[in-house]
Structure I
Amino acid sequence: MHMADALLAPAVAATMYAASATAAGISVHQLKHDDEPQKLPTMAVTSALVFAGQMINYTIPGTGSSGHMCGGMLLSALLGPQAGFLSMIVILTIQCLFFADGGLMALGANIWNMAFYGCFVGYYLIWRPIMQSKSDMSSRVRIILASIVGCVLTLQLGAFSVVLETTLSGITELPFRAFVALMQPIHLAIGLIEGIVTAAVLVFVYESRPELLRDVETSSTAKRSLKATIAILAVVAAVVGGGLSLVASSNPDGLEWALFGNEEAGYSANMGLDEDDFGVTSSAADTAAAIQESTSFLPDYAFTDSDSAAGTTVSGLVGSAMVAGVAVLICFAGGFFRKKKAA
């Protein structure tokens, strides 16, 4: 669902930057009062896991499309919506600047579409109400239900926002109703798969260290130490980013599929846009593209001018390490602000 700059008019892009920046500022302010030492390693390793997970495009059978996880629900269930949102900003910014994944001018919109809904809407409207409900469901069933419903709902909201943003940008090649009819069903399937993956990870955490999950009863006994749990998640992130990313689907993701189709593989053309000539052109987009070209050292998760599979492996490992490192810095910065205020 990473949007390219060509899909947005500068005014729409600026509006989405302002909206995402406002949500980020509120999150930073609220986290100044947060004091949970275990959040540092959890934030680092889960952010790395989401970065690696986003590299795995899985095929949506019978469509010629693929999808990948967003990760907002996963992060907010473990870190809370504010820390989860900031982690998603780190992930999407690193993807944009260093791997040329998603446009730089479109970064504010991508943060809103892929992070805001999953972290805030998913947590406050789905995760917490289900976890705190008085029903007789077990904690495991609640985790599974909240994960699947949350991922499906928030991806639907994100996909619809993409349609609204492109429509407001005045891209006449995209009829609103036709674009909605393509985007919503494909992201329904993508959200369902993400919900299952998210549930599997969160159930593992519940079985290992239940106190790491937000709003979940911790009456069950932890089966693993915090260090062991973090180590297992770190190994999974390394294996996914450095290994499984090599077998990711080559089909276009849901947004690309809706725009350009997949006729080469025998599927429909959908909107049938020309991949080399579509959307909005602007000096702001040109400037953003120039900046992105200068900063991205592994564009499209590969070595420049090389088809070597090693480029994908290196991208997965380096990107995951970068995300984890920045997440740690954010935690240290938060601790610094708290000490300064106390002093």
Structure II
Amino acid sequence: MLEERLGNRPCGGKYGDIVQAIGHTPLVELKRLSPKPGVRLFAKLESYNPTGSVKDRVARALIEDAEERGAIQPGQTILEPTSGNTGISLAMICSRKGYPLKVVMPDNVTIERTQLLQMYGAEIVYSPGEQGSNGAVAMALDMAEADASYYMPYQYGNQANPDAHYHGTAVEILEELDQVDMFVAGLGTGGTLMGNGRRLKEENPNTIIVAAEPLQGELVQGLRSLDDGFIPPIIDISLLDRKIFVSNRDSVIWTKKLLVEEGLFAGVSSGAIAAIAVRAAEQLDEGNVVFIVADDGWKYLSSGVYTKPIEQLEAEGVLESASFW
């Protein structure tokens, strides 16, 4: 049968509610982007999660861990800093579980993220956009210290974040591939890199873990430069074999390349990760390279990056604007 020859798993499944449907996302080979015949490039499509991003895994883990530890009570308000995706994921899960949610977010994010948060019933507190996600973190920490009634999961320092990938994403990858020679993800909170990296290296100590990091001062959506002064507590730099810098311009170019050449409608952080995955994969003669497609492009349509030529985006200053991400 064709299904058996391709090794495909049936789509879908039966779940008790939308939260249970998180995970089990597709792993798709991108043959056109492979740098060498012996190198197989796979994209883990986290955009297939219910709210369209990898952060559904993290948000579920943060809330369920707090419930198991008795750290939150029914009806208690959850407070969390976010640049978008984690807040949206928390908003969906909190709306299902009956927790009010307040998010602190830079005031210059795309309108789609604001609308999705409002759609799920979250309250938004805006931090200064020019301070980026670091400003949101600082404001949320101050708010939590001033009001003990909040529960802040704090994805940047909560072990449940990488554990969501250690017990979930990495396991799914290993179920599909006999060997993973290289794994590439973006440097954000660090959860995706730490959780997947730890599990994949336990399976094969020779697996190369690569971080896509923005050039200092460049605002690549969803990613952070460690040189900007804030290193999330969950990040263990020693687990990374390589950190490779990527510009905002290359991130947008590769976001467009994913769409044109492979049909993947992905967010700009995924373009950054794809650019680094292909660059790093060029150093292999053969093997399996897996990279994370963290979210889809629906939240960024208003930025114009999918429809305008790169030269027009540069002329309009979009690539240098903090509002882009």
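All of the numbers you see were taken from the coordinates with simple rules; none came from a lab. Just so you know, these numbers come straight off a predicted model, no measurement behind them. Cβ atoms are built from the backbone, for glycine too; each structure is taken alone.
Using FRET efficiency 1/(1 + (r/R0)^6) of positions 152 and 256 (r between Cβ atoms, R0 = 30 Å, to 0.05), single out the structure from I, II with the greatest value. Can you show the working numbers first?
Working: I: 0.90; II: 0.25.
Greatest value across I, II: structure I.
Which structure, out of I, II, was relative contact order in percent (Cα under 8 Å, 6 or more apart) calculated from, if the result is 21? Could you put the intermediate results ahead of the total?
Values: I: 30; II: 21.
Among I, II, the structure yielding 21 for relative contact order in percent (Cα under 8 Å, 6 or more apart) is II.
Given that Cα Rg over 2.2 N^0.38 Å, for residues 200-271 alone, derived from a single structure, equals 1.74, which label among I, II identifies that structure? It would help to have the intermediate numbers written out before the result.
Working: I: 1.74; II: 1.26.
Value 1.74 for Cα Rg over 2.2 N^0.38 Å, for residues 200-271 alone corresponds to I out of I, II.
With FRET efficiency 1/(1 + (r/R0)^6) of positions 128 and 208 (r between Cβ atoms, R0 = 30 Å, to 0.05) derived from the coordinates and found to be 0.90, which of I, II does the value describe? Spell out each step's value before the answer.
Numbers: I: 0.90; II: 0.20.
It must be structure I, since only it matches.
helix-only ellipticity at 222 nm (-39500 (n - 2.57) for each DSSP H run of 4 or more, over all residues; to 500) computed as -11000: which structure among I, II?
On the way: I: -20500; II: -11000.
It was calculated from structure II.
Who wins on distance in nm of label points 7 Å out along Cα→Cβ at positions 176 and 264 among I, II, i.e. which is largest? Mind showing how you got there, number by number?
On the way: I: 3.4; II: 1.0.
That would be structure I.
Can you spot which of I, II the value 0.45 was calculated from, given it is FRET efficiency 1/(1 + (r/R0)^6) of positions 112 and 240 (r between Cβ atoms, R0 = 25 Å, to 0.05)?
On the way: I: 0.45; II: 0.20.
Derived from the structure labelled I.
Looking at structures I, II, which one was Rg and Dmax of the Cα atoms in Å calculated from, given that it came out as 19.6, 66?
Numbers: I: 19.6, 66; II: 18.9, 62.
Structure I accounts for this read-out.
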